[in-house]
Structure 1
Amino acid sequence: MAGSENSSGGGTVQYIQHHLTNLCIGDCDPVTHQAAGFWALHLDTVIVSSLLALLIIVVSWSLGRKLQTGAPSGFQNFVEIIIEFVDKSVKDTFPGHNPLIAPLALTIFVWVWLMNFMDLIPVDLLPLLASYVGVQYLKVVPTTDLNTTLAMSLTVFGLIVFYSIKMKGLGGYIKMFLFHPFGKFFIPVNVVMTAIEELAKPLSLALRLFGNMFAGELVFLLIALLGGAATIGAGLLYILPLQVILDLAWLIFHILVISLQAFIFMVLTIVYLGMAHTTDH
């Protein structure tokens, strides 16, 4: 969510670039602070995503120790609603049965939603607090980092390949590339077309989530800049209410966006794994 603290001296471009720069360690450019090689690590992405994963584990463990069967608490009811929603999505989408799919889908939905939710925190708040302890760059929305969405999508892709080979056999998996979609007389074309089709799965998962969350973050930054565009005086009386209205409207809409993106990532994961579990293509 847009905050009131803006970069006063750096200008609009510098303000946006600063907020979109990760806390990079390792092989990083000393001037731009961007990754300059393979051995660069976005430390803020790792820390925030890991803390949110730890939050899921701790809450699940705590809730599991206090389960109530007769009169469950409000939070337990909320968690049960989410579990039933994910379970229904799996049953409606996934053919057959695999005990891994429902827990995987639930983990993806909750974890992605929590990472997306970080976008609703005022954009200047956490970076400002971090600056007090010497951290100059802090990007707190892991899903606005393409490395995060690609890592998740490649993990799903690995499961797709594993179950495709398990269900079809190695020979059947190779035949899928050789004879689909145009038959045995177009093997070179089939290999290219099927490879593109398979690689499109992780790319579509990663880029869809990243693109939507990155665009949402940019909108919050642009709204935050409205406050810095007005000087103290009459202009502020018009700009500040406009900023609050736009901020609140985009926040409400973005709640739908972050939920929808988590749902889409979960459903596509179920669909792709369901396709991998079929013996035909």
Structure 2
Amino acid sequence: MFDLSNCKFAFLDLETTGLSPWFGDRVCEVGIILTEGKRIKKRYQKLVNPQRPLSPAAASTNRLNDGELAQAPLFSQVIADVDALLKDAVVVCHNAQFDLQFLDNEYRRAGRELQIPNLIDTLIMARERFSFQSNSLTNIAAEFDIQNPEAHRALADALTDKNIFFAMMELLLESGNQLDDFIGIYNSPAWPQDEISLPTDLAEAIKSRKRLKLSYVDKNGEHSTRQITPIDVQGLSDYIYLRAYCHLRQGERTFRLDRVVELQHIS
């Protein structure tokens, strides 16, 4: 049985060039907080050269740029550090399926196999045991009055995930739950999947089926703003697309998700 007070945890977060490794997107930043119980033992943050440009959506979210990433080491040059930090730890991620599909892809590129026998997904914890209005990392942090001024950077989000994990566990332990109740095994993903994995806030906005304000950059770099009502997400031949009703055009349109720089609910 795992003991929350002295268990070795590795809180992991990644920044990526886009939304899908299946379409060539890569890891561009790694953040890991290593703890013994709540006690932080090590902080690890590393930019990674993804060998491809950031998508407009990723650049807008993580505020990185291609120039600084071009000077960073390749993932193959930092994989030994990452592997050592994750080894023998309970790995904790928020929306683990999304992040770990990218990590799995990087390991495969390096001729390695990603093995995580003990995994906790704080998104699943939140969905199954709590009733937050939104299960995004940012919203759960706000529910517990946890500050994250550098949201959407890997190390800051890893630290935030640590804090919300222990905040949730404190309440769950009071209800008679055990740490072991939330530990699973990571299984390497296969394409196609039953459901395309997306960042939590983006997935929730799309699933809301509410009217949204969409800011978009087309293939020529032109910016536009539309009001849409999402319908679904589709993996097509070249990328993942949002199918939506466009209120300007009064008909269905598709938008490449890596070119959507912002989605906002319309009050």
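Read-outs: derived from the displayed coordinates by stated rules, not from any lab. As the structure is a prediction and not an experimental result, all values here were calculated from the model. Cβ atoms are built from the backbone, for glycine too; each structure is taken alone.
Using the calculated result 1.29 for Rg/Rh (Cα atoms, Kirkwood Rh), for residues 35-82 alone, pick out the matching structure from 1, 2. Label of the source structure: 1. Here the criterion is Kirkwood radius over Cα pairs in Å, and among 1, 2 the highest value is seen for 1. I have -24500 for helix-only ellipticity at 222 nm (-39500 (n - 2.57) for each DSSP H run of 4 or more, over all residues; to 500), calculated from one of the structures 1, 2. Which structure is it? Label of the originating structure: 1. Of structures 1, 2, the largest value of relative contact order in percent (Cα under 8 Å, 6 or more apart) belongs to 1.
Match the computed value 1.00 of FRET efficiency 1/(1 + (r/R0)^6) of positions 211 and 243 (r between Cβ atoms, R0 = 30 Å, to 0.05) to one of the structures 1, 2, and report its label. Only one of 1, 2 returns 1.00 for FRET efficiency 1/(1 + (r/R0)^6) of positions 211 and 243 (r between Cβ atoms, R0 = 30 Å, to 0.05), namely 2.
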